[in-house]
Structure P
Amino acid sequence: MKINTIKRAKEVLDIEIEAIRILKSRLGNDFTKALEMMFKAKGRIVVSGMGKTGIIAQKLSATLASTGTPSLFLHTTEAVHGDLGRVTSEDVVIIISNSGSSEELKQLMPLLKKIGSKVIALTGNLKSVLSKYSDAVLDVSVKKEACPLGLAPTASTTAALAMADALAVCLLELKGFEEKDFAFFHPGGALGKRLLLKVSDIMRSGKASPVVDAGMLVSRVLLKITQARAGSATIVDKKGSLVGIFTDGDLRRHLEADANLSKRRISEVMTKNPLVITADRLAAEGMRILEEKKIDEIPVVDKNNKPVGLLDIQDLLRAGLV
């Protein structure tokens, strides 16, 4: 059978868009009540479902967990085969089921009430067993599925997902969840690294960060840079305070003009009063400075302007800050 695929795809999207659009008109007291229960929960938010709605339930649970609300996914069938022991009276249970009347739910709902958990339903059937036993019922029913047979969950799962996202987003805003909090739960991601990594976590120190006296000859400074496998050396005065930096760029510029460069004092050819950063600053700030000033290294100093390390762009790149 031949079909106009683009036309059919547009029809599917229209059906699913309509399913979400209708949800707006249904928002009311039960949504507010559900949100309040989630906000005040002393335990976890347990999200349950099976089949396609189970996948939506897993996504909601994952979203909650990653935005600061302890949550776990509970498969509806497994719940009545032992996993109900994971649920306590302090938990709020969200159950997603289009029909709301499966055999598993008929067994599960009275047990949840016996435990004492608050229950929120996302269902397409307001007269179902699930609706009857729930403390808040969110109507996610749809006029029709996008599936031409009306069998495969399509628009109904889209509606459930959208309502679940509405709950999760409103909850994180009620809790005052911020970007830095998100980073805490995503330390392996780029955002987490930008907001959590400090200069002290990435900077080179000790032998990897050569610090030399201003009176040292260039030849000896180059040897120390080579031994440290660094791209520069930090220059200090007799009191140990930073007075300059000598980089690969400085070396190239002075070599062109001075054949006897190796015999000169480093103080004569160093870059004086370079930009610096402190170890407690975010590594992302250091990255921004390096990019804006088009330099590769920046000395790290303490509050007395004494060197404690070196921040190198190559180390920032390896850390995944871009």
Structure Q
Amino acid sequence: MIDLWRGNANAWECDELGHLNVRFYLAKAWEAVEALSEAIHMRAAFQPGATATLIAREIEIRFIAEVRPGAPLTIQGVVTGVDEAGLTAVLVIGHAALGCTAATVRLRLEHADPVRGRPFAWSARTRALIETLVDAAPSESAPRSLSTSPPARDASLARADALGLQEIGRGRINAQDADRFGRMRAEFTLGKVSNSVVHFQDAFPGQWEAHRGGGALDVASVLLETRIIMRRWPQAGEGYVIRSGLAGASRHVRHLVHWVCEPVSGEALWTLEGVAGTLDLQARRLQADDADTLAALQARMVTGLTV
């Protein structure tokens, strides 16, 4: 493990639930990815004029310990595998003062042309260097409840219509959402969904009813694990629509699938699986569902829905 980042959870990065919003875990993790590029001698990978960069194709995150405003954080990382034109890395976001892990992030990164995003082979020298950094992934980074199924081949707006997936979000990739190459920054794969999940009535009917009542929330949805599959990185100026379904439910967790699509062509831009629970905002503990709530959730499940 090598040190890649050190900072804190700023108050403005924390949301209405009183903890670090999921978007900012990934924003900090991406700074660590850029530092990792320097460790493998790709010092200009994210600078103007770069001839090669790293592009994420799949991301898995486990949220392990809550991060409250002001918490000091660190990120360490390790390369867990390398092949002809890519690598796999695991990042550990740590509570520096508490001495425990806040989250882990696993990324499949491609060595790619910065403009077109096409992967190409490492040089022999760079690959040899990366291989000296390869080590085992920390055991805590292994997924607990995420699906290991291959990504859905038919993710699209047309298929979402056929499955009756709920529209929970719609918006644009803004100029400030884009990276140095004009592509949407990695953090917004979570940020765009996080901003819209409050509309997901099928998965969180109790939370929706609480908002309808206009009072303070006692419980709220929280993400425990997520798997993100990048189909195509959108550019600044493009639109998106999010269609979502409940793929599974038990007393403690709900399995959510979000398809984020381009609204005109209907093509999938990225798809996301989430394992979520409900957090008691006073006790700061996960809350189990009662039998009636569970039955209502299971009645809304979409059979065969995958990321």
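The numbers here are math on the coordinates, done by the rules we state, and not lab data. None of these values were measured; they are calculated from a predicted model. Cβ atoms are built from the backbone, for glycine too; each structure is taken alone.
Numbers for the structure displayed
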quantity	calculated
Entry that produces 25.8 once mean projected area of the Cα convex hull in nm² is calculated, selected from P, Q	P
If helix-only ellipticity at 222 nm (-39500 (n - 2.57) for each DSSP H run of 4 or more, over all residues; to 500) is computed and equals -14000, the structure in P, Q	P
Test item: percent of Cα pairs over 19 Å apart, for residues 70-165 alone calculated as 41, pick one of P, Q	P
Computed 5.4 for distance in nm of label points 7 Å out along Cα→Cβ at positions 6 and 158 - originating structure among P, Q	Q
Ranking P, Q by mean count of other Cβ atoms within 10 Å over residues 22-29, the structure that comes out highest	Q
Structures P, Q, by FRET efficiency 1/(1 + (r/R0)^6) of positions 14 and 238 (r between Cβ atoms, R0 = 30 Å, to 0.05): label with the highest value	Q
Structures P, Q, by relative contact order in percent (Cα under 8 Å, 6 or more apart): label with the highest value	Q
